[in-house]
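Below are structures written as C-alpha cells.
Laboratory data are not the source of any read-out in this text; all were calculated from the coordinates shown. This is a predicted model, so every value here is computed, not measured. Cβ atoms are built from the backbone, for glycine too; each structure is taken alone.
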Structure 1
Amino acid sequence: MNHSTNSKACAGLTVANAISRLPTADGKRFATIFEHGTLLVEIYAPRDIDHQQPHTRDEVYFVAGGSGEYVCGDSRTAFGPTDLLFAAAGVVHRFENFTEDLVVWVLFYGPEGGEAPAT
C-alpha cells in the first residue's frame, strides 16, 4: 500500500485560515481556498446584502458560522451552523436576513451547466 504524503492528494482547510483572506485586496467577500479536478472550494462571508448571481456550476454551501434564510428558486429555508445547502447550476439563490458573522464554505463541482438530476 502506498501512503503518499503528496500535498495535492490531501488537504486540511480551516475556517480561521480561510477567513484571514477576506476581504480580498479588491474588497471581495469571497476567496478561492482550494482546487482539485472539478472541485473549487471558496470561503464566502457576505455583509449586509448578498449580491450573488446564479452560477454556471452546481454548488454546495456548508455553513461554518452564522444564521439566516437561504432563498433558492421558490423556496426559503432557515439555516444555521453546520447546515448544508445546495443550488443547482443556473438557479437564482441568495442569503437573506443573515447575521453579521455569516461564513460559509462554497464547493463548486462538476461540469459547466451542472450535473443531470438523479432519476
Structure 2
Amino acid sequence: MVAEEQGKAIAAVKQHVQIEIFAWLTRFVGGDGGGRRFFTEEFTAGDTLEEVVRGLTRRFPELDHVLWDGDDGQLGASVEIIVNDAFLGLSHSLNTGVNDGDRITLLPAWDGG
C-alpha cells in the first residue's frame, strides 16, 4: 500500500516544459504576429506531447483553431512541432511522453520558393 501511495505522489508532482511560439502564430497568443513568445506549461508525469500542447491551446482558442484540424482533430499542416530541436515524426510523435524541462517549439510551416 505504501509503494502505491508513493507512486501516486510521484505521478502527481507537477513538472514544466517551455513552449516557444514563433512568427505569425504569436498573434493567436497575445503577440503582434512577429518575433516569438514563451510560455511555461505545467503537466503531470506521464502526459503526452499532445496533452501538453492541447493544454496551451485550450487557453488560446484561436491558436487551437490554427493548430488542430477542425474535421478530425488531428494536427493540421500549417504548424511544425519541434521538441528539443527534433521535428515531430523524427524521434517522437504526439503520443510521446514529455519530460520535465523539455523545450517545445511551435513553428509556422513556410511555403514558397
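Could you figure out which one of 1, 2 the value -7500 for helix-only ellipticity at 222 nm (-39500 (n - 2.57) for each DSSP H run of 4 or more, over all residues; to 500) was computed from? Kindly include the intermediate steps, with their values, before the conclusion.
On the way: 1: -1000; 2: -7500.
Comparing all candidates, it corresponds to 2.
Please state which of the structures 1, 2 yields 145 when volume of the Cα convex hull per residue in Å³ is computed from it. Walk me through the numbers before you get to the answer.
Numbers: 1: 145; 2: 122.
Corresponding structure: 1.
Taking 32 as the value of relative contact order in percent (Cα under 8 Å, 6 or more apart) derived from one of the structures shown (1, 2), identify that structure. Don't skip to the answer; put the middle values down first.
On the way: 1: 28; 2: 32.
It must be structure 2, since only it matches.
For the read-out distance in nm of label points 7 Å out along Cα→Cβ at positions 36 and 92, a value of 3.6 was computed from one structure; give its label from 1, 2. Walk me through the numbers before you get to the answer.
Working: 1: 3.6; 2: 1.6.
Working through the options, I get structure 1.
Have a look at 1, 2 and say which one yields 18.0 for mean count of other Cβ atoms within 10 Å over residues 20-27, as calculated.
Numbers: 1: 10.2; 2: 18.0.
Label of the source structure: 2.
Computing FRET efficiency 1/(1 + (r/R0)^6) of positions 44 and 60 (r between Cβ atoms, R0 = 25 Å, to 0.05) gives 0.75 for which of 1, 2?
Working: 1: 1.00; 2: 0.75.
Clearly, the read-out refers to 2.
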